[in-house]
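Multiple structures are listed underneath, in C-alpha cells.
Where a number appears in this text, it was derived from the coordinates with a stated rule and is not lab data. Values in this document were obtained by computation on a predicted structure and should not be read as measured data. Cβ atoms are built from the backbone, for glycine too; each structure is taken alone.
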Structure P
Amino acid sequence: MVICTHRPALPTIVAAIGKYGNDDQFAKLNETLTLAPGEMTVVHMTKTALGKKRQIVAIETYTPGPPNQ
C-alpha cells in the first residue's frame, strides 16, 4: 500500500501506523512529522495473517539528492 499525503494529515496517519510497532519505531515514525518537502518515509509491515496482528518490520526515510545536471 502506498499513502501519499500532506502534512496536516500526518499526525493521524502516524498514530494509526504506530500502533503496529514498538516504542522505538513509534518515535522514529514521529520524526516523519518534520519531513521536508520531497522527503518520504517507507514503512515495511508484515503480511496480514489470520489471528496475528501486523507488525512494523522496518522504517526508512529518504531525502532527495541534488537534481542531475
Structure Q
Amino acid sequence: MIKKLTIKYKLELTGILLGAAAGWSYWYFVGCASGTCAITSSPVNSSLYGALMGALFLSMFKKESKKETTNQS
C-alpha cells in the first residue's frame, strides 16, 4: 500500500522534501531579523511553506493518464 502511494506520488514527495529543505535553508541563512515575518520568523513555518510550494511546483510536471472514453451516441 505504502509502496504504491510512494510510486504514484513520487514527484510530489520529492517536491515536499526539497521544498522543506529550501524553506529551512532560507530561514537559517536569510531569516527575519525582527521576528515579525509570518513565514520566515520560524523554521517550522518556513519549512512547511517550502514543502507546500515544492509539492505544488513539481506537481505541475506530472503527466495525467488519459483514460479511453467511448462515445455512446
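Structure data summary
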{"read-out": "Value -7000, calculated as helix-only ellipticity at 222 nm (-39500 (n - 2.57) for each DSSP H run of 4 or more, over all residues; to 500), assigned to which of P, Q", "value": "P"}
{"read-out": "Among P, Q, structure where FRET efficiency 1/(1 + (r/R0)^6) of positions 12 and 36 (r between Cβ atoms, R0 = 35 Å, to 0.05) as derived comes to 0.65", "value": "Q"}
{"read-out": "Winner on relative contact order in percent (Cα under 8 Å, 6 or more apart) once structures P, Q are ranked, highest first", "value": "Q"}
{"read-out": "Structure responsible for 17.8, 66, with Rg and Dmax of the Cα atoms in Å calculated and labels P, Q on offer", "value": "Q"}
{"read-out": "Distance in nm of label points 7 Å out along Cα→Cβ at positions 44 and 60 - highest-scoring structure of P, Q", "value": "Q"}
